[in-house]
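Every number in this text was worked out from the coordinates using simple rules, so none of it is lab data. None of these values were measured; they are calculated from a predicted model.
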Structure 1
Amino acid sequence: MFNYNIENTQLSLNKGKMDLRLKGWAFNTEKDIKIKITDDKDNTCKFKLQKCRRSDVYKYFKNNEKALESGIILEINSLKKTVNKINILFLDDKENLLLEHIVDIKKLNLSGINEKISYNNLEKVFRSIKKDGIKLTYNKIMNKFKNIETGNSEQSILEPYVYIDENYEYQSVNNHNIVLIINSTNNSIIEDYYLNTVKSVQKQNFNKIINLYTKLNNELILKNKDLINNCTNMECEEELITNDDVLKFIKKKQFDIDNVYYIMVTAGDSLAGSSIKRIEEVLDKNNAKIITFNEDRILEDAYIAPLYKEDAINQKRNKNIIFRKGLVIHSSKIENYLEDKIDISDIHVIDKVLYHYRIVENSQLKNNVKPIAFYLPQYHAIPENDEWWGKGFTEWTNVTKGKPLFDGHYQPHVPGKLGYYNLVEDKSIQYKQIELAKEYGIHGFCYYYYWFNGKRLLEKPLDNLLADKGLDFPFCICWANETWSRRWDGQEKEVLIKQEHNEDTDNRFIEDIIPILKDDRYIKVNGAPILLIYRAELFPNLAETITKWKEVCKKNGVDDLHVSLVQSFGLTDPNIYGGDSAVEFPPHGIITGEISKTMPNLVKEFGGNIYDYRDVVSRYVNKRPDYYKAFRGAMLSWDNTARRGANSNVFAYANPKEYKKWITGIVDYTNNYNDEAYQYVFINAWNEWAEGTHLEPDERYGTQYLKATKEAIDSNY
């Protein structure tokens, strides 16, 4: 039987012709299928076919083998505008027609326009024009349209992650002989956490419980042995870190008896109250031999960072991610599991969060995620700023002007141990910054690079770094390629210095930075130096520019270049501009509710926006994988009152505890979903003092933000 569904169809214009992209799934239960595409004049169309795994389809069709690899993405490029219809022909192995799917391009076009032009969207445009001006609004709109035209819809609004343990009732019709293994071999178990584990399994109906422990935990286990019924305590000679270690121990001790299902929980973690009921239901209905389920992380008293196992499977992550914690395995499958011979079709996923994995600091497990902090160099005077803003102007000039706008508003931000430094006059300050960053696990700095048609501004701190190999710290640059204006927002109102993009200036830019890219300390992705671009939409044709840049780099001894586009001003998908990856850059792209009416004693003249930082964190730790390469990002806070006064944007309720949830969540995500070469996260920022987001210590929080970062990096993943 043939089954198919086209879930998404997108049409875009490209140099006077049309590109069509279809996404969905198709399979024949008996035989392989072929695809042929023709237009309304029966001309054969060339197309690209990308196959992908669809575990959701596999699950829906009750584990049909053909359904697993049924995902298809069809790209038909350079269609003439005269084409009205496209015919997708699904054929069997003998080229007999199974089904014909017709795409009506005229209707598709109209549908696209109607989607883009709506009352709600027009209302957003008018609000944006009032706030940001015509040119900036236009750039945002074009980015949105380009995101749509790639054939990939933008990710829907992120929902806050809130875990509520469900009261799920199910009465199993069979006895499945489920044995719970509690791994209590960690030599630094905290008793309260251990008791939470015990509490989570006490009322669940396991056939038997085996509690593994070491001599160092002997007192803890014996003290609480009466809290778990039907439990056998078994001493181990060494700590068992992973599920693999536990299963090897089971085989070694030869209690992997026939027809047993083992479920494992690590002491300190906990199982949802509905776990056993959900597992029994699956065993009754599916007779699965290997089961996994979603997990989240326990950070102190909060549930964060859910790991959705369907995503891990669809992203083709390895066994250690898919079965990081949540694992139910039949005794007959243990050997195959240990030999890494588990087929994806053997796995049944329960799409519920049934396992809570506790964050433990200073874990023995190695974590490769490297945090990079954005670095602002505007802490020394330059002639241009003297002319535009007054003699001696630096970022500190704005910082000291910050005043509270409501009760409890943290303003001004006063620097701590590093003081009101000058990056040029104080010859030791960059050494102090690097020493502090290293102490708290920061991998490197990303310097904002200001280059205007050959003229550089605020270049001295980076030049000092380049000239002094004693400043031994990884770095990269982000070309802040926007016009400077008096409003601090990149608009071309009251222009101070204009940014120009054309073939000549963009070629000279890459030639100018070649020596920087060759520096031994420069940060690389897969061996290629990473260059961040702040505003992709300002280039006439960035894709062509990137191609030329890579050619120039190769000719000058830089074998490759990785161009990462900052997700700002509406940009999501870097592929539309030819970028290699994207970098999250909050507060850009954040969608959350405005709460200024709830703030106590807000000044009457307030004309800005206030948001709840806590809500933002709960949403952004719930992000699921993108279809493009991306580096996750977090901000410590955001408050540009020092620059904009009563017209500022403020994220209230920001503090180190909430930030720790965010940074922990994106480190967890990066471990789970990013390939080895992409184990970086970006932090906004090291020293954005006038925008209220700085890892550098202040008088209020000291080094708490730095400590939160290090604790997140040094935890178990």
Structure 2
Amino acid sequence: MPFGEPGIEKLNLNYDELWAGGPFQVEEYRGGNPNSSMVDTLNNVRAFIWKNGTGNDSSLHGDTNGYGSYHSLANLTIQIGNGMQNMLSYNRSLDLSNGIHTTAYSTSDGTYTSSIYCSYPDQVCVYHISAPKPLSNVSIWLDQPVESTSLWNATCGAAFARLTGLTQKGTPLGMKYDTVARSSLPGHCDSSTGALRINHSRSKCLTLVIAAGTNFDAGKGNPANNFSFQGTDPEEHVKILTSAAIKKPESELRKTHVADYSSLSNAFTLELPDTQNSAGTELSTLITAYNANSTHGDPFLENLLFDYGRHLFISSSRENSLPPNLQGIWSNTKSASWGADYHANINLQMNMWGAEATGLGSLVKALFNYMETNWMPRGAETARLLYGADGGWVTHDEMNIFGHTGMKTYETSADYPMAPAWMMQHVWDHYDYTRNNTWFKTQGWPLLKGVTAFWLSQLQEDQFTNDNTLVVNPCTSPEHGPVTFGCTNWQQLLHQLFVTTLQGATLVSESDTRFTAEVQRKLAKLDKGLHIGSWGEIKEWKLPDSYGYDVQGDQHRHLSHLVGWYPGWSISSYQNGYTNETIQRAVNISLTDRGPGISDSNAGWEKVWRSACWARLNDTEKAYYELRLAIGLNIGQSGLDLYAGGDPPTEPFQIDANFGYLGAVLSMLAVDLPRGYESSGSGHGEKRVVVLGPAIPAAWKGGRVKGMRLRGGGSVDFSWDDRGVVDKVSTTGLAQNVRLVNVEGDSLH
């Protein structure tokens, strides 16, 4: 992340695997798991809830010892002389088509231009500056402003600056990290400061290649390696990367980067009109002037933020990386808000909303790898010790990178073992959009089957209402309400999980017929989480209304009881809610009563979630309003989402709304729901209907989309008229069982 002043440019560097905590902080780190079986305690909690309807699950909570936090890597400074004075012009820009950040400023000598980009093919970040005269008196150094000086050391050589550090000394030794900035121009090392000095040069250009590494190894987070996550010293790896990259001309590094990046950025195009003549205006000015209450909006800015969200995802999620955390990968502290961890009761899921449909599905591999190496191994231990499960795996709402699969301690979010079941939606999404059977068999199915195996062992007959259905006990609606049984959110997600498991079993020709038979049997008895309450709402809890939880005026930030409407499909598809007026009315009542997402936390993510839900109701006005509200109250002048909405919004930065924004816009552009397993009642052989433009506002008149991926494979290009009604469509590789219609029901192909 670039900052600094002309002539004294700075880069805040981050490395996704640099964390404090885990076995690098605590010798007896257990990932929040208990030392011995908690099954008797669990049974006592369940018994109390069956008797009383609600209870207390704090006796099951784990510990946060060694949980840790994402940690900033370093700052890199490039200083020319004493900096630049008396600038004639200054401009900073980010080209979203190629991912290159450019700073240009003019002095009496001429124009200085610096470019910054991170190349996935070469595994380095590149800083390149061109000057109007030979560069001299240049200093380059790395420092760690957020950490004790006793924990890091800045050194240099004739053509590099280096910083090495530890997250802690002592027993155990903290995580090692190493970063090098290698220069195309030679200089000399100032050993007293660790700065590389280039005092005399005939070149007007300077290139730095920057690489980093740690001794974290996700492949060592398993019983065979005692969950150590301990890898090799990163020194040699960083040296190899930077030495190889600096031998290449900067033009070659740039060309390789642009080819890679643009293949992703160009995979999807959204074109909205510039009705407010916003092109060329500084971003901060556009955001400051944005009026959420104006139905005209600013389509140029709205389009820009969509493209920016895709840029952030491309830049933070690659096959060899961790998935983006609560702050993506961008943090300038050693103890980020909420640890910049992985919250999986909406936030991590929301980070993925814009990927598959916009041609970025290959980047979601980072998520699947993370679940496979970080959650599954220790999660099997959690399943056994905490729940008495004899198979499968589980984790909870908050996760670090050290396999923290046990419960934490926050009362209404600790107990959320439904997180992996929700994450299996993304496993199915990836298969459904790509139809990559090989991937599904080798990675997707083991993940899906393991989660389902766990839940088959946990369901119980409802002993409170005695309605002969299967429910979960105990459960909590995410961050809200009592510890109880049969929470709507959980039941809807289990409905999805079991249906997709049966579909997946067919794809892989699953040989374990006892497993599939049990899934079918329990799906048939499962409470599917759709209960309409006394005032017409979708109930959030199965408890009778007399218990006083499903009350009007509850404007909580989460829409947990609507997970099966959006982003899920238990209600909207499997239970035919998208075409059922009774269900639509109940969703409408629930959304209206929940409010616009201001009075509780006023966070950006709750607004874009509401926007997407309204769009699935084909309610253009309310979907567009919530989208505008998120921009107006939560998007900071940098274009990044700030958690506490207002005028202006305030920190902390939290990236989920930037990614959730993509999902909201896509929900306005298409309703593309999966079809359920045959036993769920969907018509065999009947064409699957995809609605294009269910909630496109008139302010976007004359816009178009190119390259939207659809379930079943293939893509579609389409445009719409001045009313926002789709009227022109072309398709590529579309599945034969798909029928495209617009919001008025007109067939489009």
Structure 3
Amino acid sequence: MNKLCFSVITDTLLLKKCRITTSLQEARQLHALLLTTTNASGSKSAFLYNNIISMYSRCGSLEDAHQVFDKMPQRTHVSYNALLAAYSRVSEQHCVYAFNLYTQMENMGLRPSNMTITSLLQAASLHGDLLIGLLLHAKSLKFGFLNDICVQTSLLNMYSSCMDLSSAESVFCDMNERDNVAWNSLILGYLKNDKIEKGVYLFIEMMWVGFTPTVYTFCMILSACSRLKDYFSGRLIHARVIVGNVSPDLHLQNALVDMYCNAGDTQTAYMIFSRMEKWDLVSWNSMISGYFENEDGEKAMNLFVQLKALCFPKPDDYTYAGIISATGAFPCFSYGKPLHGQVIKAGFVRSVFVGSTLVSMYFKNQETEAALRVFCSIPGKDAILWTEMITGYSKMADGMGAIRCFSEMHHEVHEIDDYVLSGVLSVCAYLAILRQGEIIHCYAYKLGYDVEMSVSGSLIDMYAKNGNLEAAYLVFSQVSHPDLKCWNSMLGGFSHHGMVDDALKLFEEIIKQGLVPDQVTFLSLLSACSHSRLVEQGKLLWNYMSSIGLVPGPKHYSCMVTLLSRAALLEEAEEIINKSPYVEDNVELWRTLLSACVINKNLKVGVRAAEEVLRFNAEDGPTLILLSNLYAAAGRWDEVAEIRRNMKGLIMEKEPGLSWIEAKNDIHVFSSGDQSHPKVDQVQAELHRLKGNMIRTENDDSEVQNACYMGYRS
């Protein structure tokens, strides 16, 4: 009798241990002990088997759980529920096993319980299968589970996951009693389906009817505030957490850190971070990313050093991507290259996520070859990495590299989005290569991205800069509600081609549409006025720009100085330069003014302009030449001779200009005296052949003229 009591106590303790263990190794040991110590009747108990199945499921070993299930001499609906619950929560691939199990259960004549339906709805939710979800809804009605709150909540989740929010709302409205889980389920459904404002309103309603939000509710709403960029409401939620004496767990603290970082308040974010009792990697990554987004690379680096000093947690690929992005603007030998070494050491060198940030960092530091090496070292390149290369080449003004990269991306059948297309079209505009731009336009049309605002703006800009204003206007006219970028692209096209009247009419349309012009708008208009010498119109635009609070940039000052200089209003141009805050850019402005003074023979203003330039660089060759010409125009030959003597010791260098030609889907670049082109011999041979043809044509023309003359004389 005592032996039997001991056995029962042992079995009870082992079963209790089964319900709490999460270690697979420990679970297998417990399973072995139960098999060896359980009494004869207990060894065949379905209750024992069900507990072992649940234990293995909790430990993440579905294979072991299914083996135990298969060996059961007699299965109950609880046995099926235990395995169903496991399969319905793991992954989308395992959901099929859950549905198959339910079919077996029906074939066995076992009646499903509310837990069965709940698990199956969870599987349908994970699988995203609305048809199965509807069938299960019908089953719930058939078996009388529609008033069960667990089933109702599972129905809410299923409809939300299947993007059927109207059905989810109907289920929610039909619920007689709603708990926090039900409210959270529908809020989450709204957030998952980008109905963020509805989710926030439901949260307000939840509090209005007297429900106390859970920590999970606060996490969701803080995330919603970040997505809406409604940081004032985010702060109110934080205040509610404090006033309600809610004990924030790690997830809520991370959500608060993330919200404040998104709001640009890294000081408050760090205060919350520093008061956390323990951090996970999400905490560190959120804070590092926050410093990156707010351009505080030094603090991000200090935080990364603190993280590296800890034994746990270890930085992951997201950490390295964040810190490389945060320090990307610094010289790469200070942070970028050492971090690249850390990435290699940590084994993330093949990570696409880290690779894209390394590529961006090297391009920012103008190290194209290093960026290319990183790019080539990553085997499974994704669209983001390809895009980073294309935009990197574009920013480096390497149009050929960008076009070549885009072509390779297309051939490797990567998904190309509007961001990539917009970037590569900008390259076609910069290089003035119409044929490539037209091909990309066709590709954008085929993919359906030609209607995207960013692509439309880039197409207008590309056609305008390639001289095809008709095509540019056709694209512009097909945009239903053009944004300011589209208007600016069209305006820039008119300005670039000297069509000032059309540019001014378009500007009036921009104002009528209720859009606020930006600096790009006024730059195009001032440039058009400068080319057409519309002084009064230019002055009006300059004053209007200031009246709406826009600060002129260096290029705006350049346009105004050029406009006034061409109109011989040299004193006014000088006054504009003196008002310019861009001291480094003023050198070019003074040189423009000096050139105008030479033309207008204004020695007084010209000398002052030359002195301003020579104050920065006393050996500035172009300025000395202009000053010499100014003195010559005024008959001051002694000064001319002195300047010429001073210039004799100077080395006057001029950077050679570049020209390029598009041939057979490739772009060839040439410069004066350049012998580096791989087909230079063929080019030289072709030039000699053409030259010979030109000489023969000239001789033939002379012979024809002589013959005609002789005929006339005779």
With semi-axes √(5λ) of the Cα gyration tensor in Å, for residues 92-299 alone derived as 35, 27, 18, matching label from 1, 2, 3
2
When percent of Cα pairs over 44 Å apart is calculated, the result is 26; to which of the structures 1, 2, 3 does this value belong?
2
